[in-house]
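The following blocks contain the structures, represented as structure tokens.
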Structure I
Amino acid sequence: MRIAKIPSESVLFVHIETVPVVAHFEELSETMRRIFRNKIAHIKEEERRVEEYFMERAAIWAEFSRVLCISCGYIQGTDAFRVKSFYGDNESALLAEFIDLLNKHYNPSEHFLCAHNAKEFYFPFLCRRMLINNLQISDVLDLQGKKPWESTYLDTMDLWRFGDCRYFTSLELLAEVFHIPNNRGVKENEVYHMYYEKRKQWNNIVQRCEESVQIVAQLFRKYRRENLLSKVITGKNSSFI
């Protein structure tokens, strides 16, 4: 279905923040340390320590990291965006809450899930972490056995590629190109430092995640040549659905 024909109210926008499953490489089991070394062998530069690669790359691999925060939102009316976040140290609990939301309010026949780099990172990552935590993947999130045209995923990066499968464009760059307000900034390993080195700065982690999901929704609007959303309602102030 072409993006212009998708009803805005049928789309749930999603962003996640992740961190390595432990703060330092040496905290992994001996087996996991060996596997991680093998995984980075083809990219590792001799002068850089494995610990550096662990801090930089582990958060993008579901086997070596975990979800800290899931922010999701939907467009309400003509210009409002309602946001809710699930976060905490207990990954299994926050994933279960998110699954419960999907199961109760979103189904594959009527709804879509939208993220930036949704197909190659965000939704596969969530599915993997759900299985690792022994949780049942929600139907709207699970693509196993589905035909390509039955996919419920909308990917703002994939839409920007226009068929060029090698083309990667960051959310920050597209926000700048389309003049979308962006307060989250770009700092290397920012969430890692917020969580492990700055005593779990939850307010900052959640704020970063919620600002990111807002950018995804604004980008969706821009792709449809619609005005930017002007009002954000957080789940803290009122019920989400």
Structure II
Amino acid sequence: MTEKFINVGSLIKDANDGLTAEEQLGLKMQLSEKIQQLGTLADSAHLQRARLQLDIAEILNTLERKKEAWDVALEAFAITMQQESWQDAVEACNVLYQAGHENSIAVLGMGIWLAITFPVDPELTVAMLIHAIDEMPDDSDGAAVAAITARYVVDLRAEDDKHESQGFLVDNLIAMVAKRHSQVQDQDAMNLWLDRMELRDPQVFLPRMALVVDAIVGDKWWFDRDALRGKLPD
């Protein structure tokens, strides 16, 4: 269990030098409270446990305690997958990615696959795709595919009162990617770029996104994608 391997005292001793003393103290107090809450949960409260673990892992990441953050978030990921709580599973992948482990990039790809496959909050899905774009070189076609997929997800899932703001974000993301990919500067050039890159038809770019995810994860998949597809609603 998480509370067995987190040493709060060591966090106080080895705090992140990038934080002020007040910020460090506040985070350590939050960490202690979360660990105490974790210890009071019933064994059957699986998702509550996982969500508390993710809160703890986020604090540990901020404190630059990456190894502990990875261990805690990994346990949370296992619980959320077992409980088929896909939103929480993607949240866990996000935290695992930020832990900077040797498998963090592969976990990012797995999180993107889950976020696109299941009806996950579009804001979180876009955040995962932005992480992927940040990891890619400027001339990567994969970044273009990820950016247009973000637009597709927002159009498909964003609630009416959030669609405009989220759409504005992803439009700016596409513009940024197009500029760094092909020096696109205006709408005419954007239209030509979208056509040339075949980014207008989801039946074309979504299979390419699947290839991008395959390239990110490689042979490190932690779950059977075919089995999970069988859990999708008809």
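Readers should treat all values here as calculations from the given coordinates under stated rules, not as data from a laboratory. The structure displayed is predicted, hence computed values, not measured ones. Cβ atoms are built from the backbone, for glycine too; each structure is taken alone.
In this comparison of I, II, the computed figure -10000 for helix-only ellipticity at 222 nm (-39500 (n - 2.57) for each DSSP H run of 4 or more, over all residues; to 500) is attributed to I.
Among candidates I, II, the computation of P(r) over Cα pairs in 10 Å bins from 0, in percent that gave 8, 29, 31, 22, 9, 2 used structure II. Of structures I, II, the largest value of relative contact order in percent (Cα under 8 Å, 6 or more apart) belongs to I.
Given that mean count of other Cβ atoms within 10 Å over residues 50-57, derived from a single structure, equals 16.6, which label among I, II identifies that structure? Traced to structure I. Tell me which of I, II gives 13.2, 39 when you compute Rg and Dmax of the Cα atoms in Å, for residues 74-153 alone. This figure was derived from I.
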